[in-house]
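Please go over the structures that come below.
What follows is calculated from the coordinates using simple rules that are stated; it is not laboratory data. Computed from a prediction, not measured in an experiment: that's the story for all the values here. Cβ atoms are built from the backbone, for glycine too; each structure is taken alone.
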Structure 1
Amino acid sequence: MARRDRRRPKKRVCNFCVDKIEAVDYKDVGRLRRYLSERGKILPRRITGNCARHQRQLTTAIKRARIMALMPFTVD
């Protein structure tokens, strides 16, 4: 009975696909910051709802922004 009462969580959609963004830009720090946890870790696909293609691009863009000192590696 309890199993039937649980609601299935809503399927998250990729924000990059919705906005029709082909490539994720490492200079767009405001957008990239939404995909980091409070500790500065990159959030996984199952939480963000990104498609696999954009999640790979997002990870690369965040790492590039960190190397270019646009984003911190850790949050104090």
Structure 2
Amino acid sequence: MTLDPQLTGNAGLYYCCYHLSLLGWNVMPTARNARGVDIIAYSQDATRKLAVQVKALSKRNPVPLGTSLDKIMGDF
């Protein structure tokens, strides 16, 4: 059985949100299929901000990020 890529992406997005929340970050996922980052997170005192771009895969193949990381928009 193969998972729909949209479902795989949603699972990865909410998994990252869950773990950032456990670490004490306030987390907001952005709109799906929008260009840019997938998660905006800020610290409890709002002095630090993270922009995270999530890549989720359903198989154990290497993550296809391309030859350059210049196109990654997030901090992580």
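State the single structure among 1, 2 that was used to calculate helix-only ellipticity at 222 nm (-39500 (n - 2.57) for each DSSP H run of 4 or more, over all residues; to 500), giving -8000. Derived from 2, not from the others.
With FRET efficiency 1/(1 + (r/R0)^6) of positions 26 and 66 (r between Cβ atoms, R0 = 35 Å, to 0.05) as the yardstick, tell me which of 1, 2 scores highest.
Answer by largest value of FRET efficiency 1/(1 + (r/R0)^6) of positions 26 and 66 (r between Cβ atoms, R0 = 35 Å, to 0.05): 1.
Assign the value 23, 16, 11, calculated as semi-axes √(5λ) of the Cα gyration tensor in Å, to the correct structure from 1, 2. Checking each candidate, the match is 2.
Can you spot which of 1, 2 the value 37 was calculated from, given it is relative contact order in percent (Cα under 8 Å, 6 or more apart)? Corresponding structure: 1.
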